[in-house]
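Just so you know, all these numbers are worked out from the coordinates, no wet-lab data involved. Everything quoted here is computed from the prediction, not taken from an experiment. Cβ atoms are built from the backbone, for glycine too; each structure is taken alone.
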Structure 1
Amino acid sequence: MLVLNRKEEEELIIETPEGPVVIRLLNIDGKSVKLGIEAPKKYLILRKELYDRIYQENVESMNEVSMDVVKQLMKKKGSKDE
């Protein structure tokens, strides 16, 4: 992990094939910082807690789909055995 110190209004730039991602430190208020991010529209930018929730929902959804597939396969197998 790269760790950098920044002061208010200073920026970081991450170069990508689609263009730069610019991260600007807008404000520091006690233990809270406000960041501004400019990025090509191709990139989805999420807070970690939102990303984790979406990921978990996707995992749960896949488990439900997997169980549905197993049930369907079991039904088909049961009808073949009759």
Structure 2
Amino acid sequence: MTNDIAISINQKPIAKMRPRLGRYSVYDPQNFEKIRTRVQIMNELNDRGHLNALQGAIAADTTFYVPMPSSWSQKRKETAFWL
């Protein structure tokens, strides 16, 4: 039995940053972004009533839509292979 659940996360992708060294410890500078995304997913699942249904093996199919960099020339934008 399969139950398909679709989730949309509307925020810009963030490049992975390295952990930073503090004076006495190592910390993750993206910790806030990770928590915010996790809370957004949990809230969306909870609103739809799917939160308790997630048990066992889970498969994910992801699609990312990323805008073209504004620094690209017009010629490069026109010849981009994914358009």
(request) Work out the source of -15000 here, i.e. which of 1, 2 gives that when helix-only ellipticity at 222 nm (-39500 (n - 2.57) for each DSSP H run of 4 or more, over all residues; to 500) is computed. (result) 1
(request) Compare relative contact order in percent (Cα under 8 Å, 6 or more apart) across structures 1, 2 and report the one with the greatest value. (result) 2
(request) Could you figure out which one of 1, 2 the value 1.00 for FRET efficiency 1/(1 + (r/R0)^6) of positions 3 and 27 (r between Cβ atoms, R0 = 41 Å, to 0.05) was computed from? (result) 1
(message) To test your reading of the models, identify which of 1, 2 gives 22.9, 74 for Rg and Dmax of the Cα atoms in Å when calculated.
(response) 1
